[in-house]
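Participant: Down below are the structures I want you to see.
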Structure P
Amino acid sequence: MRILFPASEVVPFSKTGGLADVSGALPIVLAERGHEVRVVTPLYRTVSREQLRETGRTFTLQFPFGDVVVRTWEASLHERATVVFLDVPQLFDREQLYGDARGDYSDNARRFAVLSMAALTDAQAVGFEPDILHCHDWQTGLAPMALRRGYAGAFPKTKSVLTVHNLAYQGGFQKSELPQLGIPWSDFSPGGVEFWDHLSMLKTGIVFADAVTTVSPTYAKEISSPQDGMGLDGVLRAKPGGVIGIVNGIDENEWSPATDVYLPARFSDADLAGRAVCRSTLLETMRLQPPADGMPLFGVIGRMVEQKGADLLHAALPVFLEHGAAVVVLGSGAAKLEQGWKTLAARYPLRVGVKLGYDTGLAHLIEAGSDFFLMPSRFEPCGLNQMYSQRYGCVPIVHAVGGLVDTVQDVRRGEGTGISFRGATVEAVQGALQRAMELYQSKQTFLEVQRRGMRTDFSWDASAARYEAVYAELAERG
């Protein structure tokens with residue numbers, strides 16, 4: 001099949017979250033399975049042009065808000081997977097992808113309308129007629145609509161798939177943007193693009209796509225319910241076949257403790273000796289004392305936002321830190337939550353190490369050197385760190401929601417690989433931490449849990465096969 005894959009971020013070129021990991025990994029696996037994939041993404045300031053080749057291909061998109069001239073560059077992910085970069089400096093040559101310290105960029109609706117239209121226009125220009133248009137989140141939500149409207153003649157057989165990576169980000173804009181984007185007012189209705197008297201680019205994608213997927217089976221059920229559907233559950237339930245949940249895979253070449261270039265010592269499930277070296281290096285790097293005898297080292301990596309439950313950890317951890325546990329934290333986000341970690345580090349300077357921002361090498365070291373990984377997310381569409389953790393023998397402690405349910409089996413269920421708890425409360429988190437202490441002190445049982453996690457298959461192959469099945473079913477509809 002030929003697959004057109006517009007995405008607002010793609011590893012290794014740009015990243016703010018898990019979408020980038022999917023956009024960088026899934027096309028490669030699909031290409032390895034014989035498909036031809038064309039990824040289209042903006043040329044952000046952060047992308048080094050040294051990695052790219054200029055195509056000499058230029059085209060102009062005509063919008064009511066003005067003409068947009070697009071130059072294109074390319075790079076290869078695989079011999080069958082090409083990344084096309086959209087060079088539009090006035091829209092994409094900015095410090096960040098979606099916004100700055102003042103908030104989201106005010107012209108995001110126009111920026112990502114350009115991404116949607118340019119993906120289709122560029123494919124048309126090079127004679128790439130896709131069987132599937134696979135879109136991702138609100139940033140490409142206008143593409144399925146465009147496919148059915150202005151591009152229907154060019155791509156009469158193309159079917160569209162929209163993957164919802166996080167329903168909380170819906171691409172809501174003032175309805176005054178409709179005429180500027182060329183969307184007719186007749187589409188501004190509850191059955192169309194309207195959502196609470198605003199334009200919702202995510203809803204637009206859901207309504208016009210031929211199929212909607214999301215990144216885990218449990219999250220698919222959650223967002224189809226009134227409780228967790230964030231106002232879009234009715235639209236999702238109305239899709240033929242409902243929302244299809246497919247768990248993300250991980251790049252097992254990048255995330256392999258046996259070959260990881262970021263680690264001071266490598267290890268495997270057969271020989272865990274290198275973990276002790278990684279643990280010592282991590283403590284030294286973060287200038288922490290080793291935990292007291294029988295007490296673990298916890299790791300935290302992620303955005304410091306309410307969704308991720310950092311505030312629950314701020315309240316739950318002190319009693320365990322008092323008894324000699326330690327925690328290493330990497331991430332950034334809301335000022336209040338960043339301050340919460342700073343306050344904890346000031347109170348326990350030899351037990352709490354915090355680095356604000358992101359550091360790839362440190363992220364790998366935290367997974368390799370921590371005993372447990374803390375992930376008390378209030379909701380989690382899929383999550384990747386809990387899979388990385390298991391791969392590295394770092395036992396995850398997770399809130400039983402979304403993809404965390406689908407990828408972590410609680411140790412109480414026999415062949416478990418982690419600890420899960422229900423209820424986003426301080427008491428529930430403390431209960432899970434207490435269970436972790438008891439597991440850690442039972443050395444043989446803890447070792448068995450580590451090894452089971454390390455042997456779990458989180459590769460992209462199974463996920464890619466599920467996407468292939470979705471594509472094939474759509475193609476058969478004709």
Structure Q
Amino acid sequence: MNSKTRKTKKQASVVKFEMNVLSKEEIAKRIKSIEENLKASTWRELETQGKFAKNDKLSFISDEMLIVGCDIGSETHYIRAIDVRGRELSKGAFGFSNTAEGFANAKAWVLNLAAENDKKQIVLGLEPTGHYWFALAAWMISNGISVVQVNPYAVKQSKEIEDNSQLKDDRKDPKIIANLVKDGNYGMPYLPEEIYADMRRLSMFRDQLTEDRIRNINRLHRELKIYFPEYMNAFGKIDGPFTLEVLKTAPIPTDIITLGTEGLRNIWHEAKLRGRGYNKASDIVNYAQGSVGLTDGTNAGREAIKWFAKQIIVLDGQLSEVEDILHKKCLEIPYAENILEINGVGENILAGILAEMGDISRFDDVKEIQKLSGMGLVACSSGKHKGQTKISHRGRKRLRYWLFQAAKSAVSHADEYKQLHVYYTTRPDNPLKKMQSLIVIACKILRVIYTILKTGTKYDPQKLLKDIRYPEKQQAENVA
């Protein structure tokens with residue numbers, strides 16, 4: 001190789017190096033400009049100004065937006081990026097940890113891609129997986145990156161569109177999610193704030209404590225069926241205070257016989273219990289004397305019964321504390337006290353509904369909440385086939401549970417809802433089954449709650465009865 005050729009190659013390498021330096025500087029300037037102008041749009045900006053329909057979602061995804069799909073994991077998340085036409089701008093999936101350092105690395109990665117492809121804004125689409133996405137969504141929004149979420153069912157159904165393969169993994173899912181966002185198939189995530197965040201967490205904690213209590217009661221039933229099969233006749237209510245005080249001291253028949261009638265009464269007296277339970281002391285001793293329970297392994301059984309009884313007492317105290325706090329939080333919401341005027345809808349039920357529903361201002365119509373609860377009506381019909389209409393069961397199952405509890409309680413305690421229930425189940429045209437009627441009443445209670453919270457109006461039982469169309473009234477209207 002002559003000197004002239006070497007000189008030419010050297011000059012070319014220098015020029016190439018200078019171009020790379022300039023491009024890096026230019027990218028750094030673009031990144032800085034993009035970062036300064038990043039603006040995260042949330043449900044407050046998009047959903048409280050009117051219905052955020054499919055066309056609005058498509059308009060929100062603009063040409064100058066980098067669309068990032070994220071597959072959520074417990075420890076590691078994976079992201080891929082596309083443009084508005086679905087062309088992938090990333091060379092592959094980028095993995096990052098569920099930590100502040102990992103989030104910063106992900107932001108730097110998407111900013112670099114946005115600068116290289118002349119994008120001004122960034123939207124991150126994710127598949128809500130358990131509770132692992134909460135921290136990531138909050139961090140990205142606080143750093144100017146819009147966050148939207150796609151339905152996990154839609155991701156599952158779309159997995160073969162990408163590569164005609166049933167494969168579904170952490171590296172393929174981000175691109176599927178990004179394409180769903182591109183096509184407007186997404187929703188705005190809602191993370192409760194302030195009092196609603198406290199209520200949501202307290203409500204979940206109450207549910208967890210209730211589940212623990214039921215679990216311990218079931219285990220207590222099992223032990224007593226082995227060592228004291230007559231316990232239901234002796235005690236009656238197994239989780240009552242009189243029963244639990246006895247079981248944590250004298251859990252098996254031989255212990256009860258040793259204590260005797262006066263010993264049982266002393267236990268209840270020291271626990272400061274009041275009521276008619278003292279009269280059952282002699283009956284409990286008699287059942288213990290005639291018990292056919294096992295006598296082997298009683299040492300272990302004794303300790304197990306004691307432990308379960310003590311756990312139930314502790315859980316009762318914790319539940320009482322949580323419910324007191326939850327009730328106080330509930331009454332801080334404007335007009336919530338007006339809802340309590342509905343007979344049968346107490347503080348427990350109302351707190352559960354409000355905790356699951358969240359801020360009422362994000363809904364433009366009560367049907368949105370009905371859909372959120374999974375009580376929206378759906379039917380599968382085609383041609384001459386007319387499918388059965390039923391509720392979707394998709395949405396927040398805890399909200400659906402509390403609304404159903406409200407319906408059952410209102411039908412039992414409120415005269416207006418009793419009349420409605422009778423009317424729906426006995427009307428001449430299209431009578432409903434009892435379960436269907438309760439679902440309809442649950443939706444009606446939801447409309448009442450929505451109206452009261454939106455307008456601050458007082459509850460009026462007579463307005464509910466306008467739905468009842470008596471045969472005489474119908475005939476008079478037909479004649480007129």
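Participant: Name the one structure among P, Q that mean count of other Cβ atoms within 10 Å over residues 114-121 of 24.1 was derived from.
Facilitator: P
Participant: Here's another thing I want to ask about it. Which one of P, Q has helix-only ellipticity at 222 nm (-39500 (n - 2.57) for each DSSP H run of 4 or more, over all residues; to 500), as calculated from the coordinates, equal to -10500? Kindly include the intermediate steps, with their values, before the conclusion.
Facilitator: Working: P: -10500; Q: -19000.
Value -10500 for helix-only ellipticity at 222 nm (-39500 (n - 2.57) for each DSSP H run of 4 or more, over all residues; to 500) corresponds to P out of P, Q.
Participant: Quick check for you: by mean count of other Cβ atoms within 10 Å over residues 170-177, which of P, Q is greatest?
Facilitator: Q
Participant: Have a look at P, Q and say which one yields 16.4 for mean count of other Cβ atoms within 10 Å over residues 74-81, as calculated. Can you show the working numbers first?
Facilitator: On the way: P: 16.4; Q: 19.2.
Answer by label: P.
Participant: When Cα extents along the principal axes in Å is calculated, the result is 116, 80, 47; to which of the structures P, Q does this value belong?
Facilitator: Answer for the origin of the read-out: Q.
Participant: Still on this model: Comparing distance in nm of label points 7 Å out along Cα→Cβ at positions 242 and 274 across structures P, Q, which is largest? Could the numbers behind the result be given before it?
Facilitator: Details: P: 4.2; Q: 1.6.
For this comparison of distance in nm of label points 7 Å out along Cα→Cβ at positions 242 and 274, the top structure is P.
Participant: Something else now. For Cα extents along the principal axes in Å, for residues 106-225 alone, the calculated result is 70, 40, 23, so let me know which of P, Q that is. Please list the in-between numbers first.
Facilitator: Details: P: 40, 35, 24; Q: 70, 40, 23.
Value 70, 40, 23 for Cα extents along the principal axes in Å, for residues 106-225 alone corresponds to Q out of P, Q.
Values in this text are rule-based calculations from the coordinates and carry no lab data. Every value quoted in this text rests on a predicted model; they were computed, and no experiment measured them. Cβ atoms are built from the backbone, for glycine too; each structure is taken alone.
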